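Computed from the coordinates by the stated procedures, all read-outs in this text should not be read as laboratory data. The structure displayed is predicted, hence computed values, not measured ones. Cβ atoms are built from the backbone, for glycine too; each structure is taken alone.
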Structure P
């Protein structure tokens, strides 16, 4: 591959050189951005050398993540923007890797990093096993991330910046559910070992789910979003929810009425 910077699996981008922009090709083979930039997952502006060069970009629209040289942030913030997700300032001449979207992280991936490289994670991420070592020089997190509680001291030593929700769970056997989910008693009856339920989105518990069944099958709940349940199990859900960001409602409060 001729360029050192390339996109790899799972939304990962490696940056090994800082030369050139990333839009229109110049005669020397480098790329540059100018005018309006629209509909991009990742916009990498770290090749901008000066405020004058960055000012050629007049508008940014519908871009998920923008990487900006740290010393040009003031100029960047004067650009007209609409529907721009995460803005990441990058120190000049620092190498980095970026991963975006929904990702499952592993202790080995964090340990294998280079100490001269910053790891940028944007989106939603979970690590099921504790991490004992981080090889990257620093971590930059933006979004919702969930780690085992035993990893907290190691992570806090490496996290340079974090926006969004950074959560830790203490339970075992973690299972992740995203979007709109509905659970009945039949689901919990099939669970053999108590689990940690990680719920991101809107979660509804059917009326046949009892307090006794939840206490037997669920060790811990980590919730971001909304939980809807019968009045009889609200207190148990509150007790199990070690980390809760959002709302817990009865079926009546959610406007569901009687379930069929």
Structure Q
């Protein structure tokens, strides 16, 4: 009995199949990566909502007064430590999208942080650690420590002092270990500390009333008459370029979002 041989794929057919698979992979992998990043960003927003809720609980417990950014000159106790009791866990202070979020794991033997992998306040954090991801707006709250002469001149803000709590940022995202993000000047002078999510180049922000919003960083600055950094009512003159914040935070900002200053020093990374 004569055997019949089943037809096999030719080399050309195999190459065509491989090419199709490669094309599909090139199309789908970025989509999957973007979906993962959006999921991480959603987690970050959820964390920030918990921080906002904890912050408002602190305010209610302390006579409607917000915490100092720094309580001690050695930066061992900051706003994160102050609201920690209102959080489910310290991990809420870590945004999974942030490349620095897991750089400071718990280490009870840690005595110093020479590489700046931990956020200020790590000395009093759980396991002598504190994640980097979030900082407080030091144009609306003084960045001087509570135990300094400048800090004594600039007590923490109260709810009664807020002119526009729903439009003023209190907490934003960063990649440095500082307890504060020193107002809008970081957007052109210290861009390396500004964090924007890869999906959409957006930042997440907590406002003084506790709500969270995602928006472009430069949209927090322009128009200057509606900026989200100063806690007082901005000057409504369209020609005004000055932002008046707390002591140490008075700036004349670049003429607009297309200014050269926003396209140097690596500033394009967050836009």
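Remarks
- Origin of the derived value 23.0 (mean count of other Cβ atoms within 10 Å over residues 64-71; candidates P, Q): Q
- In this comparison of P, Q, the computed figure -3000 for helix-only ellipticity at 222 nm (-39500 (n - 2.57) for each DSSP H run of 4 or more, over all residues; to 500) is attributed to P.
- With distance in nm of label points 7 Å out along Cα→Cβ at positions 72 and 240 derived as 4.0, matching label from P, Q: Q
- Comparing distance in nm of label points 7 Å out along Cα→Cβ at positions 160 and 232 across structures P, Q, the highest figure comes from P.
- Between structures P, Q, the calculation of FRET efficiency 1/(1 + (r/R0)^6) of positions 56 and 136 (r between Cβ atoms, R0 = 25 Å, to 0.05) yields its largest number for Q.
- Which of P, Q yields 9 [relative contact order in percent (Cα under 8 Å, 6 or more apart), calculated]: P
- Entry that produces 16.7 once mean projected area of the Cα convex hull in nm² is calculated, selected from P, Q: P
- Of the structures P, Q, the one that 0.85 was derived from, the read-out being FRET efficiency 1/(1 + (r/R0)^6) of positions 40 and 208 (r between Cβ atoms, R0 = 35 Å, to 0.05): Q
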